[in-house]
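Some structures to go through are shown next.
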Structure 1
């Protein structure tokens, strides 16, 4: 079953040169979230508290980095959890080319679940980058590889003995830290589209991708007209009313 999903993800990743996928990669995470809100997705696909660690955020690469691809999901569990499933192969070694590795770690652990050797392995397999609901380490190594790494934080501690990978290609429920019920959890399914840039990370469900493309394009056109009038001195409120109708 897992191999079938990996094969499907590889097939999805190979479609990244199609017109629709190129379009999705052409929009910012903010534009995509706006489109998802219009579609009634309460969290706008936004996965809070995750930021770019590689390439270095102070470099020119940060503003041009756009990570976009189908999610290859990895679930981490506590190292002391003997009841959870165990993987036969290292999850990096089974990452499909063209995928975005998405890792969920227990929210309270302080160790990293991704290091420099993993970035080297993922890059060798032509994975596009990694998004971690958890911590990374070896920042200099990721940055020297120019491998995109997005995470909640970083640490000096490695994965063992604190955590271990348990499952791949399973649905992940990602909750905002300390938000309670104030912000809904985001479900990341294998093959969902992950887009990440300097503003943050969003998840686009596969079945909403085409509608997101349509609405994001319309939203960009409206915002460009607003920007033109605002720069001309019309004012924000008047420009919004003129082009957004409110």
Structure 2
């Protein structure tokens, strides 16, 4: 593979560890507008999949982009946040790693998670249960904590695993709801966290009313996120939503 002189593949200095369906792809693509960021093009799943982890750090490094010495290589794999072994594995590789965690309203995130899977089932002409039937236990009608979409949204339980290895100073929590509505303040917080010179501004972001999302641009690129982003959520029983909001608040 051809690459520019003085560039090489380097282990990441920052990782977007999650959360699924909270805006990890949007965050990565927006940060990639910064000239000092070099992003991995696909989710690597090195720390959460044993088969990949057993391939070792040389394999992991090979999945990274070519970068200059003054750039920060970054990758994102949303399953890292909920995988119990991941914090220790990252710590053993680099205990100074800077971690980015993007979250959004827990109930909306769970519905978005469901919507993605439901959409894939529809494309294959397969049936899939209603969200309400998955989110609530069929017998007790209480919140079904065995449903993965619900478990993922219980952020504090997963966060406790990370805090065993990394201090809060090394974890930047990004508000995914704010990133959608007004991305620049969140991005500038991340620039500061990563120790980057302020670069991102309103000139890099423009709102696309037909898509309902901000699109991205710099001197060499002008793009919107894929059509799979922002799928229409199903109508969910308001009583179920209220029950989930109450659960996430306790």
Structure 3
């Protein structure tokens, strides 16, 4: 599900911040420590899914670096080992002699997700908020579609020149990428609404066949997660109703 794997970024020269240390793989940890060459001072995480944060511990033990990030959410997909020295909040600024890294709270993929803006370069490190080459799965309850779309729109308020995702390559058109994602999600939401108008009250197994008729059936179980997030958003907006295991329009 992570394509080419998780990107770990090293920021700085004389003193280094490791952003998203990644999974707990010995070879990966060794590569980070070698690249850091005794200069690692900070470890920063966008969120605590197990492909993004667990390598924090051996890196911190090897370097004594300060750990910055948000505590794990209480769900089964989290890195429960994560224990930050600094619990990051929106607009938190890591200011060094070489760069300024500003935290931007972007819930949606998960409730403890932050992006980080490298202010000197206008580069936003997006973790799993925006990935290159694919869309992000939103898994309730920690994933929230309404929060996700709102968080995407928030990014348009920042002077972005590039996006550095947790998966895939750097994206050179931030506004275009953000607008495409918002429109894509809203089009899928409209398809949920149209499908409910067509089916009437329906359970997820019935609804996914209509909403995701453009997706291979082997992916429908995963698609049901994001579809549920769309339905919960509609429920939050008093546009949909859940009765037992059947959803319907209000």
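A short reminder: the numbers here are calculations on the coordinates, not readings from a lab. Since this is a predicted model, take the numbers as computed values, not measurements.
Name the one structure among 1, 2, 3 that Cα extents along the principal axes in Å of 62, 42, 37 was derived from.
Values: 1: 62, 38, 35; 2: 62, 42, 37; 3: 62, 34, 29.
That value comes from structure 2.
Match the computed value 23 of relative contact order in percent (Cα under 8 Å, 6 or more apart) to one of the structures 1, 2, 3, and report its label. Let's see the in-between values first.
Values: 1: 27; 2: 23; 3: 13.
Corresponding structure: 2.
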